[in-house]
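Visitor: The following blocks contain the structures, represented as structure tokens.
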Structure I
Amino acid sequence: MFETERTQAYETTTELCDKARLKKGDILVVGCSSSEIVGDRIGSNSNLAVAEAVFDGIYSALNERGIFLAAQCCEHLNRAIIIEREAVGNHEIVNVVPQPKAGGSFATTAYRRFHDPVAIEDICADAGLDIGDTLIGMHLKKVAVPLRLEHSTIGAAHIVAARTRPKFIGGDRAVYNEELK
């Protein structure tokens, strides 16, 4: 069930990882509206089955590369992040367990499928994938750069992708390292 969406999520994530030049240990934040994927208005029809399929596609692509997934909760949990404990560093852990109607189906799936899930209030991710206009920008490092991907939807949901790069400082005479994102 939802095999097309799983495949779209895998292919989109693979393309994003390549274009963003993500490397092992980097973090990809994903906001995902399962309602939008099935063609409904965001927050109106949380669908655990579609969230599981999309999660499987994304998580598979990221695990192949050693990249961490940060799953953004919905606004009912203040867009908290569900992530593997291994990736949190010195972030303060908060106590919440997402549910389909309070956190969202995607974050709920992440919490259930991660080996050692924790919740944190925020993160500065290396790249992001916004599925269904969930507003992930608050969880990206400065400076976010939009990426145009071959796929612009997963199911019926509009997607937006971004990578980040270090700030350019120093003005006209500065020289920059092109190898940095």
Structure II
Amino acid sequence: MGGDRGALPMFALVEKTATALALALAVAGGVALIALLVLVCVSVTGRAVGLGPVPGDFEWVEMGVGFAVFAFLPWAQISGAHARVDLFASLFGRTFNAVLDLVADVLMAVVACLLAWRLWLGLLDKQRYGETTFIVQFPIWIGYAAGLIGAALFALVAMFTIWRSLRAVARRPE
């Protein structure tokens, strides 16, 4: 043991880091949704009392919800919270279910990497043409960049879950 005293094995360290990052980003997504809720309430109240809406309220909501959706994906992946159908899972053994989880994780990683890649290309496109929102003239590429943070972490977490599933498949049957 020597110099490794107290050191976490590589898998545990990566799992702890990925979980912490996914949770932090999910919390940030939740904070963004709460801020959007306040913005919409202020905007609706402003309309109701004759002060008018918050300029570009729907633009902020579009970008904020986009960020929040991508912010929640890494947490859903690492915690296994994506929708799944387990109707027949109990009929098969642990090994079959572990292989099925591995296949699902590989497919999710492919989708996550595809999303991150296309979002990156969209960001570059919006940045190159200098596109802005209609009312507040906010650069659209910044919204893409915010979503890309979640998409990139989603891809990394999805690759980690492949590793986790490979370890589950390699375990001896009970």
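FYI, it's all coordinate maths here, none of it is from the lab. Since we're looking at a predicted model, the values are computed, not measured. Cβ atoms are built from the backbone, for glycine too; each structure is taken alone.
Visitor: With P(r) over Cα pairs in 5 Å bins from 0, in percent coming out at 1, 8, 12, 14, 14, 13, 11, 9, 7, 5, 3, 2, 1, 0, 0, pick the structure among I, II it was computed from.
Guide: Matching structure: II.
Visitor: Sticking with this structure for a sec: When mean count of other Cβ atoms within 10 Å over residues 128-135 is calculated for each of the structures I, II, which structure yields the highest value?
Guide: Values: I: 23.0; II: 11.9.
The structure with the largest value is I.
Visitor: Which one of I, II has helix-only ellipticity at 222 nm (-39500 (n - 2.57) for each DSSP H run of 4 or more, over all residues; to 500), as calculated from the coordinates, equal to -26500?
Guide: II
Visitor: To test your reading of the models, identify which of I, II gives 16.6 for mean count of other Cβ atoms within 10 Å over residues 24-31 when calculated.
Guide: Details: I: 22.0; II: 16.6.
Computed on structure II.
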